[in-house]
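Each structure below appears as structure tokens.
Read-outs throughout are calculated quantities, based only on the coordinates presented, and are distinct from any laboratory measurement. Everything quoted here is computed from the prediction, not taken from an experiment. Cβ atoms are built from the backbone, for glycine too; each structure is taken alone.
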Structure P
Amino acid sequence: MKHIVMLAFVLTAAISCKKEEKVTEETTVKTDSVVSAKIEKIVSLNGAVTEIVAALGHEKEIVATDVTSTFPESLKTTAKDLGHVRQISIEAIMALQPTVILATDKDMSPELLEKIKKSGVKAEVFTQEFTPAGSKKLIADVAKTLNHADYKALEEKIDTDLAAVKPIAKAPKVLFIYARGANMMMVSGTGTPVEKTIELAGGKNAVTDFADYKPLTPEALIKGNPDVILLFDSGLGSLGGPQGVLKIPGVDKTNAGKNKKIIAMDGALLSGFGPRLGEGAAKLNALLSENAK
């Protein structure tokens, strides 16, 4: 009789364990499905937005970007480059089966914007303001779109980095040249992101008689008479380095040309106005301070 009772107890315990294992397995599957449901397939069509998405910990969810999304560099091997936002087609975006499309209204054609809105995919097109406050707002907007509540550290990083900007006794006049080889050079007027970074870094724009960008001319160079000429790293490389810049007609008649004050920075760091805004301003400030000596 004792053996029968013992056997019954063992069988009951075994059945109970089986049920517990089944419940545990079902719970795991259910949990996994919840986790999987939260994974997005993000198409980001702006460099600053891409930086924010990655900084918030969602880099692995980015499946495609635009040409301005150069940071973090690891995206070059993990995300598809769709090219410039002016040339991207809705078909190229939809072929990736995204669950979220993020962009800014800068440079985006009304046609693409309308097609994105009608795509049926969750999409947010932000208006980007090129100020520290604007960068913080963009961070908050992107974070909220991704249901990400913890983003204050990225906003605080901007203030911390900007605190490293040192006063320059005499603000240098800085001329920014956007170059893609000697046959394609534009000069920055007022209202550009680069102008805003120059001002944050303690310099002032050498060209103020027109807005946005215009083709570079010897007359504009001589009239602006910059103390420093600034380019993107890629632009400086396309001209063959500082020596190539010094060969541009009119440069030799400027203070920058006479003193060989040519500097360059990474494009996204200089003009992105994302989480690294303060970092970029501080780096430019250091370069301007060094060249002021």
Structure Q
Amino acid sequence: MILVTGATGTIGREVVRRLPSDLPVRIMAREPARVTGASGTADIVRGDYADPASLERALSGVRAVFLVTTRVGEDDGPIIRTARSAGVRHVVKLSAAAVEDPGATDLITRWQRVNEELLCGSGMEWTLLRPRSFMSNTLSWAASIREEGVVRALWGTSANACVDPGDVAEVAVRALTEHGHAGRAHTLTGPEAITAVEQTARLSEVLGRRIRFEELSPEQARSGLGRRYPEPVVEALLESARRQREGAKAQVETTVLDVTGRPATPFGTWAQGQRGAFAGA
């Protein structure tokens, strides 16, 4: 039995879609009704990291776990300890590429490092997935593209080797279902480091119309993020953007090709698949 957590999120829902239908799969979600794309044979259960009884039920009979933690500051300790007690053999954890960068000291990266350490010291087999930023983050531009034909972002010429969430999910499924991934940390990037200005140009090509790029000031970016996140998270995101401006996120890795046998998906190809979201179809 494989347990998938975070199944309503960006990567988890793609993992659910890609797991072979003949494998026994259980999906744990805080809101089971929001789970989509699961096989008809999947067992969907309600669970919360803060509810020990729900964790025990979800982990009963499970051999491998896809572990996603989305609330910044949330401790993976309870689910890791419960998994170990339940006899889970292998945990595949979604982390972040920044944990490898000694210059990354923001709140979000420190939190990911702590949870990685908890897993690696658990006694269970582990695999760490460390993706760069998701291409899907650009969906936050969709409304302004549809309504104004404009993309607004901070530091438009700083490059990020962003990755297709589907590629991350495919590597996760390989790690959950194949041998040879235990004790490994997979850093996952797209095939190129691309800037927001270049992404805007690719979106113009996909949509067949000109999209303008307008650069935000740090103050404007802080204000916009503050409408969505608490202040400590906003500062962590701004610090991450500063590191990107310094070139910290431009390194391209071949891990997607090495694990799956095919190259990582370019941004333009991913954007073509999301054309309806940007065009408003």
Query raised in the report: When mean count of other Cβ atoms within 10 Å over residues 48-55 is calculated for each of the structures P, Q, which structure yields the highest value?
Result: P
Requested in this report: Determine which structure produced the value 15.8, 49 for Rg and Dmax of the Cα atoms in Å, for residues 128-215 alone, calculated from the coordinates; the candidates are P, Q.
Outcome: Q
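For which of P, Q does semi-axes √(5λ) of the Cα gyration tensor in Å, for residues 64-135 alone, calculated from the coordinates, equal 19, 18, 11?
Attributed to the structure labelled P.
From which structure (P, Q) was volume of the Cα convex hull per residue in Å³ calculated, if the value obtained is 131?
Structure Q accounts for this read-out.
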Query - Computed -13500 for helix-only ellipticity at 222 nm (-39500 (n - 2.57) for each DSSP H run of 4 or more, over all residues; to 500) - originating structure among P, Q - result: P
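For distance in nm of label points 7 Å out along Cα→Cβ at positions 40 and 272, which structure out of P, Q has the highest calculated value?
Q
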